[in-house]
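Below, each structure is written out as structure tokens.
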Structure P
Amino acid sequence: MLVCFLLGGITMKENFNLAPIFTDYMVFQTGKPIHIFGSCKKGVEIKVLFFNNEVKIKTKSKQFLIELPSSEVVKQGFSFTVVSKRQSKTIYNCLVGDVYLIAGESNVEFPLKESNDTLIQEQALIRYFDVPSLPYEGAEKEFPTIYKSDSKWLICDKESPLCFSALGYYISHNIFENIRIPVGIISCNYANTSIFSWMNYQDILENEKLRKHLKEYQEEIYKFSTTEEYDKCYKEKVYELQDYENKLKSLSQQGVKISQIEDTNLLGPKPELPIGPKHPNRPSGIYNSMLKTIFLCHLKGIIYYQGESDVKNDSFYQEAFQTLVKSWRREFNNLRLPFFFTQIAGYNYPLHESQCVSNIRDAQTNCINPNNQVFMVSAIDVGDEFDINPKDKCVISQRIANVILEKIYHTGKNSLSPAYFSYQFSKNKLIIYTQFNHLNLVSKSRQNKGIYLSEDGLFFYETNKVELMNNQIVISNIKNIKEVRYAIQPYPICDIYSSNELPLLPFKVKIDI
């Protein structure tokens with residue numbers, strides 16, 4: 001097995017270092033082999049004492065992996081010890097339960113303390129771990145006041161969740177309330193990152209559709225004649241960006257919306273880090289600097305919320321996402337690992353064409369594959385028109401948790417949003433059939449709003465000749481119709497829902513008459 005993760009170096013007095021994920025209060029995945037791993041010197045003996053198991057290895061490289069038998073759920077804190085000739089390391093108060101990775105951009109990063117509801121429910125069986133946000137290996141050494149590499153598992157008490165992902169906090173509580181076993185959430189997030197930074201470089205290289213992104217990256221690198229020139233520029237921009245973000249944070253705390261700051265150019269143009277080997281958004285950037293540190297952990301499932309930074313990549317986002325799912329499952333050694341992802345929320349996207357935003361949502365919808373354990377949750381109706389990071393995370397968290405509870409724990413049903421499936425046209429009547437949620441469709445306004453028709457594919461008008469019949473949409477008295485659309489705007493009006501309050505997914509359908 002290839003062991004790949006990022007660790008600090010070994011000192012003269014050390015034979016091994018545990019990977020950063022191993023701290024007090026850790027949660028291990030039940031029902032899967034326990035993996036203890038880290039960096040080491042070659043040819044040293046390392047022993048793990050875990051419950052009644054004792055496993056000993058002699059290292060053959062600079063990394064080690066020790067596999068122990070799987071464990072049933074453990075709700076009472078326990079410790080384990082890793083020993084070599086010169087040192088001993090004990091990790092205290094661990095649990096065994098279900099562990100989830102939540103990964104993505106700023107909406108994953110968005111902390112509980114900035115959300116609308118900051119009332120914390122203490123629960124010692126819920127634990128959190130933030131993978132250090134590092135744009136590249138060694139960033140914490142080059143910029144120690146900006147990038148931090150230290151992180152530790154936290155118990156959900158009165159204070160610790162405030163700086164953790166609001167989504168991670170709410171999802172963990174919604175799951176725990178139903179399964180009542182320990183829940184661990186590993187958060188891996190980095191704002192403003194493309195899907196390509198989350199992907200394995202080799203997977204991008206081997207995919208003809210995705211290689212274009214590598215070419216664009218190389219063109220940016222060639223703008224610098226030497227590595228030293230790039231490093232100097234990068235260092236200058238890092239400090240400029242830190243100053244900009246500090247001012248932005250100060251204004252935000254005063255109640256000024258980020259969109260207002262950007263529209264009025266209050267702080268001037270935002271500094272841009274130069275694209276290159278230290279940029280977090282380079283191909284495989286976050287994959288290499290953050291994700292690799294946890295690949296040897298076992299998970300119950302993955303929660304992914306990303307796409308806002310890929311509106312410009314709408315033409316190949318679907319291919320990239322499907323490649324990412326395969327890659328992550330391979331790295332986590334589970335080809336059926338459940339994957340739960342979020343369709344991007346409503347937001348006006350002032351710098352992008354509305355068609356591109358619609359295409360990204362279509363691409364995400366096309367990635368739904370229940371048979372392959374890939375499920376999507378929609379945030380289309382819970383966004384903020386002027387803020388890409390809506391402060392209300394409760395609704396979308398509950399939706400994500402409900403899908404997890406249904407698909408993994410078989411609790412509940414119809415947790416997915418209804419989506420377009422097919423249509424039938426006859427006698428001037430168009431019937432649109434939906435899938436994934438078999439409950440009746442209802443209109444919040446009771447006027448069945450939001451269905452737009454076109455007779456030429458260019459001009460669209462809203463029709464009021466719409467009926468909702470069970471889980472079907474019926475449009476009557478139409479003749480020459482070429483296309484039907486619903487909720488395709490960047491910040492759409494969402495009026496049609498399932499009877500359990502899940503929004504109908506956006507769709508556009510060309511009609512063949």
Structure Q
Amino acid sequence: MQRMRNPQLFGMKLSLYLYVATTVVIAACGSVQQTAVQQNMSPEPFRPQLHFSPQRAWMNDPNGMVYFNKTYHLFYQYYPDSTVWGPMHWGHATSADLVHWQHQPIALYPDSLGYIFSGSAVVDVQNTTGFGREGKTPLVAVFTQHNPQGEKQGRLDFQNQSLAFSLDEGKTWAKYQGSPVLSNPGIRDFRDPKVLWYADANKWIMTLATQDRVTFYSSPDLKNWKKESEFGHLAGAHGGVWECPDLFSFTHNGEKVWVLLVSINPGGPNGGSATQYFTGRFNGTVFTPVDTATRWIDYGPDDYAGVTWSNTGERKVFMGWMSNWQYAQVVPTKTWRSAMTVPRELSLVKQGETFLVASNPINELQTVTEKPVSLAGTMEGTFSGPAKLQVSATEPTDVTITLSNKAGQRVTLGYEKATGNYFIDRTASGHTTFEKGFAARHVAPRLSIQKEMSLTLLIDQSSVELFADNGLTVMTSIFFPDDGFSNVSVESPEKKNLTVVQLSPMKPVINQPPAARQ
């Protein structure tokens with residue numbers, strides 16, 4: 001998560017937030033809900049129809065993502081009083097299928113320990129914390145609290161880790177009075193705890209971003225933490241500070257393979273912020289990578305701070321913030337800012353001795369995907385609203401896909417055989433002058449060693465997500481045309497190699513206003 005170096009410039013003073021959090025929480029939630037519902041009904045040219053977005057105001061990192069009792073919980077960094085970054089809260093939304101979302105009241109407000117920065121949430125099945133009561137299983141949030149006064153004073157220990165818990169399946173949250181549970185030893189960037197239960201040693205593992213590396217801690221009860229090890233000082237990309245780590249495992253041919261996600265800002269492959277990953281082994285104390293090469297979960301400019309849902313078993317579902325800190329605060333949306341990527345199912349692919357992480361849209365999106373229409377004849381089509389485009393070829397083939405509108409604005413993307421790169425070009429996509437680096441052509445390498453080539457595009461009002469070769473290469477890009485793109489054309493000098501060119505309309509997904517609290 002991006003940390004503004006002068007947070008006092010944004011929004012209310014912390015003392016006012018303490019008053020809001022302790023005396024008028026219900027009133028504050030009510031006013032936000034009413035405004036949000038009204039805004040959700042008004043026409044907004046850039047509002048996603050397929051992706052989660054806040055009803056109003058500022059949003060960035062997804063965090064606290066947890067699955068419990070057939071409900072997916074999405075929490076996220078949220079500032080309800082502006083469309084730029086400010087004192088962070090945890091916004092909240094829920095879903096039964098990861099496609100249709102219902103907005104919920106704000107879950108966590110700033111308090112005397114600081115703003116509520118990124119973190120995670122877990123189901124404490126064994127009640128190791130003791131928070132459970134009357135047979136109720138606690139959901140426990142573990143998060144960073146950022147003290148702006150400490151930062152202003154030039155101290156290094158202004159970020160610490162705290163707890164909150166819920167006994168009503170995430171509807172309401174109580175902060176643990178013993179927080180912070182992990183105090184800062186003097187590291188300026190000490191944040192974004194992602195917690196998992198490590199059954200082999202009957203303990204919790206916290207993966208924490210600590211400036212230019214990841215530090216692992218362990219605990220029997222989420223309250224008392226012991227440092228285990230560090231990783232990453234000399235591994236991967238280091239163009240900026242490390243953030244939002246996530247550690248999880250896959251079973252591959254009977255072998256447990258661990259994946260460590262680490263976001264970085266700046267230093268991404270196409271500028272600004274991005275998320276890299278490592279594969280290796282973890283023994284409850286030390287993470288040992290297969291290698292220290294730099295690999296990206298998404299090569300596009302607009303997928304950052306992504307992590308996976310907890311409590312989903314072997315299934316690993318990832319979601320990222322669909323923006324970039326280079327321009328996130330100046331994009332031309334007026335009453336809201338930012339959206340999330342579609343949820344993506346992660347899988348492990350072994351090529352030679354190398355493990356790669358593939359990302360693909362979740363299968364649940366098929367419920368809003370209409371019957372495909374072949375474009376093989378004209379290589380052109382039209383659509384209204386979100387759509388999926390699929391192009392396949394018998395071998396790597398030059399192909400250019402153009403999304404355009406009546407105003408002549410366009411985004412082009414495809415594959416370039418001479419360089420071996422996939423690309424997305426948004427230089428003529430519409431509104432681009434709000435930031436000097438926005439209008440650009442971005443590239444990503446083809447990683448697959450298979451002869452066949454495939455591209456799947458998810459197209460929304462102001463974004464495109466490219467999943468190439470069954471998700472081995474992924475690119476996400478946002479854009480802001482005056483009118484939504486409604487035309488698509490596919491060009492290739494090697495048309496004979498194309499085996500599939502089809503377009504599927506997708507039903508718009510309307511995120512629902514907050515439910516009345518029982």
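Identify the structure, out of P, Q, from whose coordinates mean count of other Cβ atoms within 10 Å over residues 307-314 was calculated to give 17.9. Attributed to the structure labelled Q.
Among candidates P, Q, the computation of log10 I(q)/I(0) by the Debye sum over Cα atoms at q = 0.11, 0.16 Å⁻¹, for residues 123-418 alone that gave -0.73, -1.67 used structure P. Once distance in nm of label points 7 Å out along Cα→Cβ at positions 427 and 443 is evaluated on every structure in P, Q, the highest one turns out to be P.
Could you figure out which one of P, Q the value -2000 for helix-only ellipticity at 222 nm (-39500 (n - 2.57) for each DSSP H run of 4 or more, over all residues; to 500) was computed from? The value was obtained from structure Q. In terms of Rg/Rh (Cα atoms, Kirkwood Rh), for residues 83-210 alone, the structure with the greatest value among P, Q is P. Which of P, Q yields 50, 29, 22 for Cα extents along the principal axes in Å, for residues 235-338 alone, as computed? Label of the originating structure: Q.
Upon calculation of distance in nm of label points 7 Å out along Cα→Cβ at positions 371 and 403 from the atomic coordinates, which of the structures P, Q produces 1.9? Here the read-out was taken from P. Between structures P, Q, the calculation of Cα Rg over 2.2 N^0.38 Å yields its largest number for P.
Given 5.9 as the derived value for distance in nm of label points 7 Å out along Cα→Cβ at positions 227 and 475, which of the supplied structures P, Q does it correspond to? Only one of P, Q returns 5.9 for distance in nm of label points 7 Å out along Cα→Cβ at positions 227 and 475, namely P.
The numbers here are math on the coordinates, done by the rules we state, and not lab data. Computed from a predicted structure; not experimentally measured. Cβ atoms are built from the backbone, for glycine too; each structure is taken alone.
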